Structure I
Amino acid sequence: MRGFTLEKKKHIDWENREFQLLKLLEKHRGKYGKYDCIVPGSGGKDSAYAAHILKFKYGMSPLTVTWSPVLYTTYGYENFKNWVKSGNFGNVAGSGDKKTTKFLMRASTLNLMHPFQSFILVQKIFPLKVAAKYGIPLIFYGDNTAERGNPISENSTSIRKKYYHSIDNLNKIYLGGINYKDLINKHKIDPKLLEPFVPIHIDKLDEINLEVRHLSYYLKWIPQETYYYAVKNCGFKPRPFRTDGTYTKYAGIDDKVECVNFYTIYVKFGIGRATYDVSQDLRNDHISIDEAKLLIKKYDGEFPKRYFNDVMNYLDIEPNYFLKHLNKFRSPHLWKKVGNKWKLKHTAY
C-alpha cells in the first residue's frame, strides 16, 4: 500500500486525471434538471469536500444524500447542518423504521459482532435508490475504500464495482446474519420495512445506466487536506476530544456506534482504529514507521468508554454480557490469555 502512495506522487499524471474528470462532468452537467450528480454523506470531511468542490470549482449541482446515523453525536449533527448550509445544498435524508433498524443492528452485533453491518449496507444502498428515483445517474464518493482494506487493484479505476451495491437474487441477502426469507417468515418483519436495507437489483442498475465513482481517482486525495478544506469552507469541526482507540479526532465522528464497531474489529482481527489511521498517514508520508508503531502500541484496542453504555442501552444488551459474548469472537491464532487478560500473539510494534 505504501508503494501505491509513491505511485500517486511519482507516476500518476494528475493533470490528465483532472482532464478526464472535466470530460465526465461536461457529459452530465445540467442534464437532469435541478441536480446533475449525487454526493452521499452525513457531513464528514470527505463528503463535505466532495460536494463543495464539485459545486464551487467544477460548476456541478450536487444533491447530497444522507442515511442518518443511528446515534448521532451532537457535534456530528452540527457538522451535517453546517455542510448543507455551507453550499446551500439540497439534501435527501432517510432513516429506517426504528424497531426494524434496532432489530437488525442488535442481530448484527450478537450474530456477527459487527454492530455497523446493517447500517453500512443501507448507507451504501440508499443513495442509489435516490439516484434511480430522481433520474440522476452519476454518484460521487470521496476516497476509494481500497485505501482502507479493499483490493488495491480497485484504485485503477474510478468506478465502483456493481457487486458492492446490487443483487441478482433476493435469497442471497443476509441481514444481521439472518436470511431475508427468515426475517419475514420467522421474525415476522414486514418486507416493506426491510426494503431500505435491500440492494437495488442489477437489472434496474443497468436500466438507468448508473455510475458510482470515486472522486479520489481524479483528484489527489489526502485525508488531512480534505479536513483542512472542510474546516475552511464547510463549517466542519473535529471532535472536542480525541477519539477512543486512536490519536485523531476528525474522522468517523458522527455516530456513537462507530467507536464500538472499531473495538469489535480489533477483537476479531487484531487491528484497531489506530492501525487504520496510522496506515493512511504512513501512505501519505505524514509519519514515520517508528512513530506509527508507537501510536499503535499506545492507542490500538483502547476500550470505547465514552459511548459504550449509550450503545448498549440502545441495543438492549447488558454490558457484561456483551463483553463476555465478544470474547467468543477472538480467534485462537491471534489471541492468547495471560492470567486474566487477553494478549495479541503478534503485534505491529
Structure II
Amino acid sequence: MSTVVVDDIQDLLTYTQSKVDKGTYTDLMTDTTEHIALPKIMNEERVEEKTGRDISWMLVTGTDKTAKAVGLFQQDDYGRSDHGKKATIPYRHIHAYSLYDEHEISLNGGPEQILDMIQVGEDQSLVDTAELFETFVWGKPATSADELTPYGFKMYIVKNITGTSAGDSWPTNAGGFNGGNPTGFSSGVAGVDVANVARWKNWACKYTDVSKLDLLRKLKYAELKTNFVPPTDIPLNLRSNRGRAYYTGIQNTIELNEILSTQNDNLGDLQGFQGQTLFMRKPVVYVPKLDDDSDGPFYGINWATFSVQVLKGWWMRRQGPNRLIGSQHLVFATDHDTSLNLKCTNRRANFVMSTANSD
C-alpha cells in the first residue's frame, strides 16, 4: 500500500481548519535587510522641528585679516569686507496612504479574522515610507529642476577621485577639499556656489583597496583634516554631543572586520566592541542601500553638522481614516504626511572615499 499523507484525505481537508497564528505575520515586504534612514538617522535626536517657509542658516566665509604685528606710533589702516552668506534649502513633502472599503470591516472581522486587514494596509504604507526615505537619504535629486525629491547625503558630500589637496602629497592620492557642487546643481547646494565660497567643499579622495596602507591610512588622514575646532568661543550652528560615524556597503564592512580579526588584542585605530567595528572609537555602520553604489563609497559623516529639518507638526502626520469624496463612497483612506529636508551646516567637516566617481 502506498504512503498516505494528510493532503490525500480530502474529507479531512474539507472538515478541518488549519491552525494559523493570529495577529502576527512574517515580513517579506521589502528586499532591504535593514533600514538605516527612518529608524536610525531620522530619529528623535537628529530631527529638529522648525517653522517658516524654508530652512536657512548663516555662513561666515572668512575674515578681514586685521591682526598684525605693529610698531610704536604706527598708523592704523582700517578696512572691512563682506563675508556673510545665507544658505537656504526648501521643504520637501512626502505622502503615503492606505485604503479600505467599508465592507472589509465586517468581512475581515469576528473570530474568523486572522490578521487585521486594515492595520496591515497601514503597516504597508509605513514600510513604503521607510523604503522611500532610504532612497532619498543615500541619494539626491537628479538636477536642480527636480523640486520634489528631498536632499540626501550626496547633495552635501560629493565624490572626487582626482588629485591631492595643495601641499598634501602624502599619502598618495590622499584627496582634499575638492568635493564641489553636486552633479546637476551648477549653482551649488543651499544656494552656495563653491566657485564663490571655496570652503563650502567636502573632503574627497580615491582608495584602491581596503588595507592599512590604503583605505585606513586615508581614513585617518581625512578624519584629522576635517576635524575643525574653532580657536575662540563663537556661536557655531553645530549640534552639540553629536560625533562622527562611518557608513559603507557590505564588502568594505566585511573586509574591515577581516583586518580587525588579524590584529593583536584590537590595538590601533581599528577596534571591535560587542560585534561592532570601530575606527578611532567611532562606529562603522553597514548600509544595505550602499551596496547598490558601484563606487564602493565610505562616508565619514559628522553628526554635529547634519540634521533632519521637519516642518513643525508635519513629522509622519497621520490623518484619517477619511471617506473619499467622489465615485467611491464606501472607500476610506488613512494618510501619513511629512514635510522635511536634510540640512548640513558645514560640508568641509564631512568626507567620502570611493574607488570611482559615477554620480
Structure III
Amino acid sequence: MKRWICALAVLCALALGCCAVADGSATVSVRGIGETVTVTLTMEDGRIASVEAVSDNAEADERGVESLKIVADAMVAKNSVNVDAVSGATGTSNAVIAAATQAWLEIQAEAAAGEGWMQPAPAGDTLYQVALLQSLVQGYYDGIVTVGELKRHGDTGIGTFEGVNGEMIVLDGTVYQAVADGSIAIPSEEETIPFSNVTFFDMDETLALSGVANMAALQEAMNGVVNRLGANCFYMVKIEGVFDSIKVRSEYKQEKPYRPLDVALAEDQTEFDYEDIRGTIVGLYCPDYMGDLNSVGWHFHFINEDRTRGGHVLQVSVGEAEAAFDMTDGFEMTLSRNTVFQSMELAKNVDEAIHRAETATTGIN
C-alpha cells in the first residue's frame, strides 16, 4: 500500500498553511519516448533553486537536448513545475515535467512526515474512472476530462481519447497514445478523454512469469494473486519483460454521428503482431460487482520498451516477465453533464457488445 496519504493531501496542507514549502533535494527518473529522463530538483528558502535534467539518449536531436535546459530553466524562473512543454520536443519536455513534479512532491512529503502531521496511509488508495465503459460502448466518445486533469488523478492506467482516437497507456506519469498505425504519440495536455482508469501506482505484490502460453494462462496466473489477496478490490498491474508474441489493436478516430463501439471496431480496427518484443503491459482488474460500470476481470494495454509501438492487447504469450500489483480499495468516478450523456440508457445490458469490443479480431493488419 502507499506509504503516505495521497499527494493531494500534501498540496492541501500547504494551501491551508499546515506547513511551509519545504527545502531539500530529490532525484527522479521517468521513462519517455526512447529515453529515460532523470531530474534532480533542489528547493532552497521555499523556492525552486535548481533543476538539473539529463537524458540517457545519446542520439537525441538538438531540439530534444535543448528542451531539457529550456524546461528546467523555466521551472526555476517561474518557481513552479507547472510549465509548458517545448514545441517539437513534447515527449522529452513532458518527461522532465513528470519527473520534476514527482521530485517536488517527494521533498514535501518527506518534510511533512517528519513534522508529524502526515500519517501513514490507511490500507488502500483510489482508482479514478472517467465515465463508464458502458457509455463508451454505446457510442459516447466526447471528451469529459483533459489529459492534464487525468494526470492529477494517477500515474498509471489505461483508456482512450475523444472520438476513440487510439488506445491510452499511462505509465510512470506519462500519457501515451497508440494511434491507428500502431505508433505512439504524446497527446497534448488539452486532449480530452471519454473513458479511462488511472491510479497512483504503489507496488504491493510481485509475480514472476515464465513461459505463459496465452491470454487465458496469463489471466489465470494474475487471478491467483487476486484471489489470494482479495478478489473484491481493484488491481492495477504492470507486467514488464519479454513477450514471445503479442497481438495488439488500435483504431481510427471516429466522426459524428458516432456508432456503437463494437460496430466501429468491426470496420476501423487495426491489428499488429509482434514477436520477441520487450515492453510493459498495463492492466486493470475490476471485481465482479463492477459489471454495470466497467468490464469485470482483466483489461490489458501494451507499450514496447522504446515507447514506439503499442495498443490494446488481444493475444499474448509471455517469455520472461515480472508482474507488479497495486491493490486498490478506493473508487472515484466522474461523469458528464452533457445532455446526450444524460439521456443515455446506461443501465441497459451491453455485455455482449463489450465482449466483442474487448476481444474480437478482424485479421486485418
Q.
Going by distance in nm of label points 7 Å out along Cα→Cβ at positions 26 and 338, which of structures I, II, III comes out largest?
A. I
Q | Label whose coordinates, when helix-only ellipticity at 222 nm (-39500 (n - 2.57) for each DSSP H run of 4 or more, over all residues; to 500) is calculated, return -4500 (choices I, II, III) | A | II
Q) If semi-axes √(5λ) of the Cα gyration tensor in Å, for residues 66-273 alone is computed to be 30, 26, 18, which of I, II, III is the source? A) III
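A short reminder: the numbers here are calculations on the coordinates, not readings from a lab. All of these numbers come straight from a predicted model, not from anything done at the bench. Cβ atoms are built from the backbone, for glycine too; each structure is taken alone.
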